[in-house]
Structure 1
Amino acid sequence: MATKKSPWDMGEYMASDKDNKAYDWCIKNGIYISPTAMSEGAWWLDIDNNNKINRSPKTFTKTAIWEKMYEYYNYYYDKYKK
């Protein structure tokens, strides 16, 4: 009988109101940022900016992945919001 694989712990992050505003704006404007597992405990961030996809050059650990994801959402929000 196969054993059930446990999910990888990605930590927790409490997004601020500013983080949530940037996230909402980015999603509505075709900018999606998502973690992609490299291995247990290490994730890349994939950034889809209106179908142009880039991957972060380095990986992030749990909790740091969420902080960096919202940092990118805020970056794009601040850069492109009119």
Structure 2
Amino acid sequence: MQAAYEEILDFITSSPTLRQIVGFTHSAATLERLNYLLTESETGFLTVSESEELREFQKAVDFIEQLKIRARRRLEDKPSRA
């Protein structure tokens, strides 16, 4: 899913804060496409191309989740500012 990767690349190159990384979500259009792929997958009607697209989306999601985990850890390690 090229759109998912593009969104992540655009987001990362915007120099987000740790809190913005934790709050990152894909666009409504990308999430709508994901929902379509998941629904089609459940019914068994995915094409080979769509199956690959779904696998690539999962890789993108896994990557952003790892970023969020690391960002949360860094936020927890930072002393609170009063």
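Just so you know, all these numbers are worked out from the coordinates, no wet-lab data involved. As the structure is a prediction and not an experimental result, all values here were calculated from the model. Cβ atoms are built from the backbone, for glycine too; each structure is taken alone.
Ranked by relative contact order in percent (Cα under 8 Å, 6 or more apart), which of 1, 2 sits at the highest value?
2
Figure out for me which of the structures 1, 2 the number 3.3 belongs to, where distance in nm of label points 7 Å out along Cα→Cβ at positions 22 and 54 was derived from the coordinates.
It traces back to 2.
Quick check: -11500 is what I get for helix-only ellipticity at 222 nm (-39500 (n - 2.57) for each DSSP H run of 4 or more, over all residues; to 500), calculated from one of 1, 2. Which structure matches?
Answer for the origin of the read-out: 1.
Starting from the value 6.6: which structure in 1, 2 was mean projected area of the Cα convex hull in nm² calculated from?
Checking each candidate, the match is 1.
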